[in-house]
Structure P
Amino acid sequence: MGIRNIWSLTVDEALVISEIRQKLGKDKYEVFLPANSQLKDIDLILMNLERMEPITLQVKGSRTWEESKKVKQIYGEGTAGWIQIRKTTIYEPSFRIDFFIFVFHNLVDTTEKGVTKKQIKINYLIIPADRLKERIVGRTAIQMGGGVFYKLFIWIDDKGRRAFDFAEKGKEIEFSDFLDNWDILKQVA
């Protein structure tokens, strides 16, 4: 009989679990991992231990790069990350998804004792599934390989508390209300 790994925890999922435990509290909430490798679209299950109500989470990590001076001139202070997500995951998931949590590993400049250096800053967009559907209506999906995907290019200005998708010029999608907003999970869980 062969033995294989039926699931594995990604770095982004581990970061989300850590944030949930810190922001929502260990005594009221717990995070569970589906052990079924066939359970598509659900990465984590958040449980309110008082109400015993499960909230399903899809976690996506960003690809990160250092922005050019030209892009910073257009959008101002900040940095960007890239999320690629299947159209079916958003509109026709195999199982109900309550929230999408996008994890961004951003390169930011920090200055200590007059020396500026690059450092990683992690930001999160915690978006209810129905709100993501509403906001990307009309967005162009791209046929790639085995599916149709949305490519979201999210600009994050951590200092100004702004987050928006700028994948299609002139059609920015506002996401600032979801930037590092862990309280949105408390409202439903």
Structure Q
Amino acid sequence: MVLPIVNYGTPVLRQKGARIEGLTPAISKLIADMLETMYDYKGIGLAAQQVGVPVQLAVIDVRGVTDRPSSLELDGRPAEVDEFMPVVLMNPEITPVGEPVSGPEGCLSFPEIFADITRPGVVDVKALNAKGKPVAFRCGGLLARAVQHETDHLHGILFIDRMDKKVKEELRPDLEQLQAETKAAL
């Protein structure tokens, strides 16, 4: 089922997600609904907070993005990114490995708002997968950016919090308008 995505100004976006203690039928349904929602909205990542559920769950699928490559290592060996997609992350923990890299980001909760954000270019990730089993991998490029963006959401951190002050100031009218429209609709 396609779920509604909440926009900037909705309080749940600032909530730290509760840890998922085990795979339940409700969590499995949420995973399926989040994947369907992400694909319907043409996104490459979605956090549970963005569909109004404050838990530590994110889904990512970078297949089809050819202009911003991704890299993946499983057990210290290069792996095919497309074969690993979609990736489900419950309770993800990230360790930065690479140097900071600036790159463009957008967010389904911030329609039509984009900015360059600086993040580590490579990260190590530990999480539980869609089956509730531990998964660990190293990723770079767009996949690393998406993992960090979605993990931030799980802690109530938004990509605007990582923007350069000057860029955020330039976007302030758009951000204030979006926030006002969201609050008026609540």
Structure R
Amino acid sequence: MSDYIVGVDEVGRGSLVGSAVVCAFRSDKEFFQTLPFNIVDSKKISQKKRELIYDYFTTNKSLSFSYKIVVAKKKEIEQKNIHIAILDSMAKAAIGISKITDHIIIDGKFLPTELKNYHAKTLVKADLKIKQVSAASIIAKVYRDKILKKLHLKESFYEWDKNAGYGTKNHLNAITSMGISKFHRKTYQPISKLITKLST
């Protein structure tokens, strides 16, 4: 039996803008005892600490851990819907990094069909319980924040560098006054509702 766990998490499901990001992180349990910092869910730590941890993982190559990022593009989200797009991305990330004896843990309730023949299970709030999932959540969060900051340079009025595309009051007010951008997910409310209103 393998001692290695592959933790999988996503970021950006509820955002109104751009891609969603999935990360799979693989290591054994002992790996986290060697780190110079504690790993917890990305929502429980500051942006600065998330970025420091992200930099550590992305600059230190080691046989003791690995990760894979898969991006669900806006177009894919609009075509498939967010649920299917994320499940497909989770499967790609997990399969792309796993060995046959690894145990795969997916954050949430739904297991991708492609993982049925693997040692895979779902776990609600796994990002709070499983270190590999927490690490995946941090990498996915920082990676997506970088994407949104680049989009912010093109459409600064919506303040995506601050809200990451989520429906904050300022973001919704900006949509009301400026309309939608080409980066907004057109199948999402209130975007789709606004499109329908403008076309009638």
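Thinking only about distance in nm of label points 7 Å out along Cα→Cβ at positions 104 and 152, which of P, Q, R has the largest value? Present the calculation step by step, with values, prior to reporting the outcome.
On the way: P: 1.0; Q: 1.7; R: 3.4.
For this comparison of distance in nm of label points 7 Å out along Cα→Cβ at positions 104 and 152, the top structure is R.
Thinking of P, Q, R, which structure, once distance in nm of label points 7 Å out along Cα→Cβ at positions 32 and 96 is computed, gives back 1.4? If you can, show how the numbers build up before the last one.
Numbers: P: 1.4; Q: 3.9; R: 2.4.
It was calculated from structure P.
Of the structures labelled P, Q, R, which one yields -5500 when helix-only ellipticity at 222 nm (-39500 (n - 2.57) for each DSSP H run of 4 or more, over all residues; to 500) is computed from its coordinates? Kindly include the intermediate steps, with their values, before the conclusion.
Details: P: -5500; Q: -9500; R: -13000.
Computed on structure P.
Could you tell me which structure in P, Q, R was used to calculate mean projected area of the Cα convex hull in nm², for residues 120-167 alone as 4.7? It would help to have the intermediate numbers written out before the result.
Numbers: P: 4.7; Q: 4.0; R: 4.3.
It must be structure P, since only it matches.
Please compute relative contact order in percent (Cα under 8 Å, 6 or more apart) for structures P, Q, R and give me the label with the greatest value. Walk me through the intermediate numbers first.
Working: P: 19; Q: 27; R: 31.
Across P, Q, R, relative contact order in percent (Cα under 8 Å, 6 or more apart) peaks for R.
Values quoted throughout were computed directly from the atomic coordinates according to the rules given, and no laboratory measurement underlies them. None of the values given here were measured: they were computed from a predicted structure. Cβ atoms are built from the backbone, for glycine too; each structure is taken alone.
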